[in-house]
Structure I
Amino acid sequence: MSRLFKRTKILATIGPATNTAEMIENVIMAGVNGCRLNCSHGSNEERDQQIKWIREAAKKKGKSVAILQDLQGPKIRLGMLKDNHLDLKTGDELVLKHGDFEHDGGLTVPVQYNLAEKVKVGEPISLFDGKINTEVLEIISGTEVKVKVLNDGFIMSKKGLNLPDTDFGGDILTEKDISDIEYGANCDYDYVSLSFVQSAEDILKLKQLLLSLGSTAKVIAKIETKKAIASDEHLEEIVKASDGIMVARGDMAVEAGAEVVPIVQRKLIAMCRANAKLCIVATQMLSSMVESPQPTRAEVSDVATAVIQGADVVMLSDETANGSYPLEAVQEMKKVILYTQNHSRVTPMSVIPDGEKSDIYDGISHAAARLAENISADLIVCQTASGVTAMTMAANRPNLPIVSVTSNPRVANQLALVFANSAFVRPYSPEFGYDLAVELKKSGYLQTRDGVKDLTAVIVSGDRNKVGTDTIKVRKI
């Protein structure tokens with residue numbers, strides 16, 4: 001039965017290519033478990049409509065789907081350039097000026113962030129997402145920075161800038177971010193992702209802000225800065241402070257060097273598993289499918305590697321936001337996930353290191369996962385109020401489905417992105433895990449193996465009015 005369920009989940013970015021009720025329903029039916037709404041583009045009105053479409057499609061499918069609000073952060077972009085193009089030569093002295101003014105075609109260009117307040121002479125700034133390299137020569141005024149161009153090329157309107165050595169001093173929530181957070185607190189978001197995280201304090205500030213606004217969304221830290229990955233200890237502090245991590249490989253490659261990305265990805269997946277946190281691997285997973293109906297072999301290998309390493313989620317960006325083949329990209333990614341999980345086990349690791357003590361959730365989840373493996377169970381059922389039991393169970397990366405049941409719709413939506421979890425909302429009762437398994441078997445959602453009459457389920461539960469999760473049962477369904 002486990003072969004029918006993909007354990008690594010798919011997060012798809014919604015954009016022009018998928019911005020209709022029909023397309024959103026199509027990609028969800030094809031295997032999308034969560035939708036990313038990118039605050040760098042679009043309006044609040046568009047977000048409201050997209051959220052409505054996502055919830056309607058999820059209800060039609062009969063499963064929970066997560067919605068992630070992706071904050072822009074201090075993603076610094078050029079303003080509008082004359083004719084949308086400016087050629088640059090090695091040695092040119094370019095002035096980056098904060099403001100929304102009309103570019104005249106010269107070497108003073110508008111920037112949507114006041115660099116003069118942050119950068120220092122000698123620091124590198126890359127333009128057009130790394131295609132043009134420059135070095136700061138002078139802080140001309142309170143709004144102008146002069147840089148020296150280090151290679152030939154060109155820039156275009158609205159393209160990104162990267163400042164790998166610039167310290168933003170914890171000031172990574174922009175006015176736009178705060179406005180988006182305040183608006184989003186009243187929307188149906190399950191996760192909020194914070195861009196260009198540099199420290200655990202950045203995460204804690206966002207959590208406090210969300211709490212003050214009454215939001216129950218969990219916080220995802222996007223790892224893409226050189227400062228965030230300065231040391232393993234610093235990186236793990238960020239992991240522990242967050243509810244999950246996004247390995248934002250595109251900006252990380254520009255900020256810290258492309259060669260560091262595979263190692264950081266592996267470290268982050270391991271850290272997230274050890275701490276029962278969500279891990280999303282993002283950027284250019286099937287980038288050729290923006291224009292091609294088929295992925296490259298290298299892209300297939302990239303997705304398969306993330307699955308084998310044990311990522312909770314693999315993400316589609318331009319492929320579903322702007323690509324010509326959004327539905328095909330989802331279908332291809334699902335095929336790779338299923339084939340990989342059915343022919344290669346997730347890289348093993350111990351969630352509870354030898355010699356270390358664990359809390360009750362870790363201990364019970366670890367024991368239940370081992371028990372399910374030893375008796376060749378068909379599934380694990382988690383009764384959970386907050387989602388913690390299901391998260392710690394998933395951290396063990398069992399080689400079979402986890403059916404989670406909760407009375408809280410927000411928790412169910414958040415669990416939709418967690419490894420191997422299929423989350424359902426049902427009114428609480430002491431046996432609602434067992435009752436759900438019976439219901440799903442009768443509906444055909446859960447199917448027995450050939451020649452076997454019953455399903456074997458390991459059920460993890462507890463009395464929510466007492467100590468919480470404290471019981472493991474083996475039941476025939």
Structure II
Amino acid sequence: MSARARAFAALLAAVACVSVRGDGLRLAVFDADITPPVGSAMAYDPVVRVGEMTLRGRGVVLLGAGRPIVLCALDWIGVYNGAHDRVRAELARAADTDPDRVAVHCVHQHDAPRMGTDAEAILRENGWPAGAWDSAHTRPAIRRVAAALRASLTNAQPVTHAGWGVARVECVASNRRIPGPDGHIQTRFTTERNPEKRAAPEGVIDPEVSVVSLWNGEAPVAVLSYYACHPQSYYRTGVPSPDFPGIARFIRGQGVPQALHVHFTGAAGNVGAGKYNDGSKENRMLLAQRLADGMKRAFEATAKTPLGVGDVDWRSERVRIPAASHVREDELVERLKAGPGAPGAPAQPDASAAVRLAFLRRVQAGHETPMPCLRLGSIRILHMPGELFVEYQIAAKAMRPDLHVALAAYGDGGPGYIGTARAYAEAGGYETEPRSSPVPPEIEGILTAAVRRLLDAGAAP
């Protein structure tokens with residue numbers, strides 16, 4: 001063999017070695033404090049004090065497979081309409097990527113802020129104070145997340161493997177919609193004090209927590225968990241709290257401290273802990289321990305596979321989410337136009353009308369909601385808007401049983417509750433009532449078709 005041939009062979013061997021070791025993929029992890037200060041507004045109450053645990057904005061940046069891919073979870077109740085676009089754009093600037101390659105989700109805790117700059121502007125234009133929609137503290141919090149993201153890029157680690165594990169979580173989730181004696185749907189709230197409703201069966205849930213891990217050789221760099229359950233034990237305390245999923249995340253972070261743990265709430269619009277939670281304060285730790293136990297068993301069951309550039313893909317479906325016929329601009333404007341002090345004006349602004357009007361105007365402008373899907377080998381992670389019913393998650397997993405499918409909901413909160421066509425036809429159950437859901441029954445067909453396209457695209461390695 002000539003010297004040139006030997007050199008070429010050595011080069012091929014080096015390239016093969018790099019491919020086995022991650023093929024140039026790197027991962028950065030970021031974490032920032034997004035706790036609102038004392039006196040500022042949360043979703044329901046002002047902050048009276050800050051407790052033992054802070055709210056976090058954390059996530060990962062995957063580098064080396066085209067422009068950077070960002071996954072971020074916020075310990076907030078929601079980010080709505082144009083604010084969701086703004087947050088994605090700010091994180092995209094920090095990562096030097098496109099906003100369409102950024103997924104931002106809220107865990108949906110209730111002793112936490114909400115962000116809706118469109119609703120804030122509408123309230124102020126009508127002479128009302130912004131209240132819970134005041135972005136004076138949420139905008140700086142997002143800047144802190146962006147700064148943490150930008151700083152993390154200098155410490156990105158190689159990624160050689162992706163891991164997948166699942167485990168059943170016992171005695172946490174239960175369906176919130178239960179049939180009453182008259183056949184109408186009754187609501188079993190996440191804090192349920194009615195013993196008869198707690199005694200009802202769990203109903204339709206996805207009992208599994210899915211755990212996706214990214215590894216540098218034998219060391220986990222990030223652990224991402226996905227579980228469909230409203231994250232409330234009790235709230236309206238005036239103390240910001242990551243609630244039981246945040247505590248479970250903390251427990252797992254103490255057990256595997258070398259990795260950043262990021263938690264995403266799945267399709268939990270009609271799922272809560274009500275069967276197992278009567279609001280007793282000790283239940284917060286019980287629920288956290290049960291979820292942490294499931295996370296631990298899922299991580300211990302992890303199957304690792306090598307991950308190279310060719311195994312990573314980011315695809316996005318842009319869907320037009322329609323507004324239901326009951327969402328009328330003239331009625332929403334009428335509810336908002338009488339400012340403080342006007343004859344017959346209410347003491348408090350109709351903030352729900354403001355966020356609904358912001359959603360309707362986006363629909364009228366032809367806004368398309370991005371629904372991305374991250375491929376990591378045989379793993380698919382779907383990123384969805386609104387408070388999806390759990391049936392969407394169950395259907396997505398059933399579409400491709402040959403793949404490992406995880407789902408994060410609570411992206412853009414503008415669409416509110418997103419039920420199934422069957423749920424909209426049922427009598428009762430507040431989630432699908434006009435006051436709660438601004439979208440029509442045909443939303444199921446629109447989203448399900450988009451999910452199918454995402455899961456079928458690029459299925460072969």
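Assuming 0.70 is FRET efficiency 1/(1 + (r/R0)^6) of positions 115 and 435 (r between Cβ atoms, R0 = 25 Å, to 0.05) as calculated from a single structure, say which of I, II it is. Structure II accounts for this read-out.
Just checking, which of I, II has the largest value of distance in nm of label points 7 Å out along Cα→Cβ at positions 427 and 451?
Values: I: 4.3; II: 2.9.
Checked I, II; max of distance in nm of label points 7 Å out along Cα→Cβ at positions 427 and 451 sits with I.
Where does the value 2.3 come from, among I, II, when distance in nm of label points 7 Å out along Cα→Cβ at positions 43 and 371 is the thing being computed? Going label by label, the one that fits is II. Taking mean count of other Cβ atoms within 10 Å over residues 195-202 as the measure, the highest value among I, II is held by I.
Computing FRET efficiency 1/(1 + (r/R0)^6) of positions 179 and 243 (r between Cβ atoms, R0 = 25 Å, to 0.05) across structures I, II gives 0.35 for structure II.
Among candidates I, II, the computation of FRET efficiency 1/(1 + (r/R0)^6) of positions 251 and 419 (r between Cβ atoms, R0 = 30 Å, to 0.05) that gave 0.35 used structure II. Could you tell me which structure in I, II was used to calculate FRET efficiency 1/(1 + (r/R0)^6) of positions 67 and 211 (r between Cβ atoms, R0 = 30 Å, to 0.05) as 0.70? The read-out comes from structure II.
Out of I, II, which has the highest value for volume of the Cα convex hull per residue in Å³, for residues 363-410 alone? Structure II gives the largest value of volume of the Cα convex hull per residue in Å³, for residues 363-410 alone among I, II.
Using the calculated result 38, 25, 22 for semi-axes √(5λ) of the Cα gyration tensor in Å, pick out the matching structure from I, II.
Working: I: 43, 22, 21; II: 38, 25, 22.
It must be structure II, since only it matches.
Bear in mind that the values in this text are calculations on the coordinates, not laboratory data. Quick caveat: nothing in here was measured; it's all calculated off a predicted structure. Cβ atoms are built from the backbone, for glycine too; each structure is taken alone.
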